[in-house]
Structure I
């Protein structure tokens, strides 16, 4: 089974989404891998739940921020590798409703998404460092089997597909076939104890949420049941991050990207990309036939950091002028010089001249024969856009 044609078309038309990585790890302000990164520090990470009380969290503000930025879907973390669930799961006590916060964060986000006409997606980690059946050392101690973990995973996905309204995307993370497990300690934290039962898992999603695309961040070719090939911190075909050795296939694509260098809130990470650079990535992604899923990492208080808000606002302002050159378009069909990319829709090709990277004058060969000369288009915020009818 695969996503419905209408669901896939909507996803490819949407072009721009918000990724939200948030959980009890935000209390430490050291990123979403803090349980692993600080594993040698005498710290009880499960106790972070006792401190998790994001009193300033406002789902309406979060989703409104996405809507104003021109993001048409929002994929929210439901459980990251640390095992803390950001919704009221019946399958684990380690969840946001068992904290001083007490509220179901995902339910509030789903309600706000419906209000703002932003579609909801869910992020699900395939890793769970807290579950007694995920890590080999924990299975030895608990006497549980790998099948117990797989049942838990599938059960949580069923909860998400039946309890939070229509979903646009189910985004999996944590199964990386190209990752070596030669370090025994590393393997104990990350290596799965068996198969995840993907055929049944994907079938469950496509049955319960037929319009939701499935993306599994495995960094390899798509398997049956997967709908979108993901590229982490890279545009399709690039591998600056070292994650993306596999080339893009003839299938829908999505790039996920951080605004600074971190997914979850990291109080020392101030390496923010400029709004201009983010627009360039968005345009280049669309020209490659890909969506862009741009991340925010709320603080322990539940607020999106101000530098991230500012950049989203600037991207939204650009899209209010030029969004017609991205939304509903497909990948470039033109040969363009360096610094120029294109998208097309309904017989119109849109040329995006990326500031100083683009030549002042050039010629583009158009489908069906002939050439079009482009010279000195108007520039807005160091990004110029022109279009022509074929």
Structure II
């Protein structure tokens, strides 16, 4: 185990569950195999493949793993089969196939292909820091992190966590750190990567890699009104990481002090090795976050628990609009695709989520999808 990216959620109260209680809930919410007519399934799996334990606790940390399994339906394959079907109808019946009929044929093809489609699984580790009331999610994507947290919230019944809310804008501090490195929080040193973006010209952007960020020619960009939105830092010869203006952490790498301890681990005992890695990286991340969050006075953002997130790459507004289309007209992948002007796979994920939320029925040959979430208008 090595956490490469980090999106952090803060709890407004201590995590009250024990690891045994947590494991029991995770067992009840395991990731099941993708059904023959399901585009996606998710849940929790053992962090170590081939072992039964659903969570591991060490030094105030609990590690668990969320998995998402999706069916892969390549668009070109669907298009080829649709073209063949349309051509067959035109030749045998001597008529053109309209747009609505094409959409229905496409949904029927997807229905027939689903049981034979390959599946792909994606795992995300979550590390609960009970001492600091933090939930660390190993993901570079906020939407994927939110999906994993939503699954954990569902398993536990309640999980009052939120993004950290700094008292000052991180990009302002990052820019000041470049101007005067003495302002950088204790324990951190400036690295050699960073991003600058314009505040007046939104398209203006500069990326630095492998350079001295405080060179005069680099600092000159700040005088034009640009601000630092990502900065590379090193923490006490243990960790190197990038921090962006949302306080998301990317590209975490072990430095010499930590790497020596990792290299000395006994790889023959997989459980002992995992527990040692949790302790080593967990403590380093805990200390680094203490320094970073202490500087920004980052606290739990007091907001009501969010609704289950929309599918990945879909905004909440698009999700709400898709629900309106399905409720007021008729649930249909092709209709949502056409109305929202999005790709077929994205539209299919929207329908799949509506099914999971109990809004739309399973696809039935001849009837298609049906709205079951309330009275249609």
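Since every read-out is calculated from the coordinates, none of them should be taken as a lab result. It should be emphasised that the depicted structure is a prediction, and the values quoted were computed from it without experimental measurement. Cβ atoms are built from the backbone, for glycine too; each structure is taken alone.
Out of I, II, choose the structure whose coordinates give helix-only ellipticity at 222 nm (-39500 (n - 2.57) for each DSSP H run of 4 or more, over all residues; to 500) equal to -12000 when calculated. Structure II accounts for this read-out. Taking 2.2 as the value of distance in nm of label points 7 Å out along Cα→Cβ at positions 113 and 297 derived from one of the structures shown (I, II), identify that structure. Traced to structure I. Here Rg/Rh (Cα atoms, Kirkwood Rh), for residues 41-160 alone has been calculated and equals 1.24, so which of I, II was it run on? Among I, II, the structure yielding 1.24 for Rg/Rh (Cα atoms, Kirkwood Rh), for residues 41-160 alone is II. Comparing percent of Cα pairs over 40 Å apart across structures I, II, the highest value is found for II. In this comparison of I, II, the computed figure 2.4 for distance in nm of label points 7 Å out along Cα→Cβ at positions 33 and 193 is attributed to I. Given that log10 I(q)/I(0) by the Debye sum over Cα atoms at q = 0.12, 0.15, 0.22, 0.27 Å⁻¹, for residues 169-240 alone, derived from a single structure, equals -0.39, -0.60, -1.05, -1.25, which label among I, II identifies that structure? Of the options listed, only I reproduces it. 22, 15, 7 is what came out when semi-axes √(5λ) of the Cα gyration tensor in Å, for residues 89-128 alone was calculated for one structure; which of I, II is it? Traced to structure I.
Once distance in nm of label points 7 Å out along Cα→Cβ at positions 9 and 209 is calculated for every structure in I, II, which label goes with the largest value? That would be structure II.
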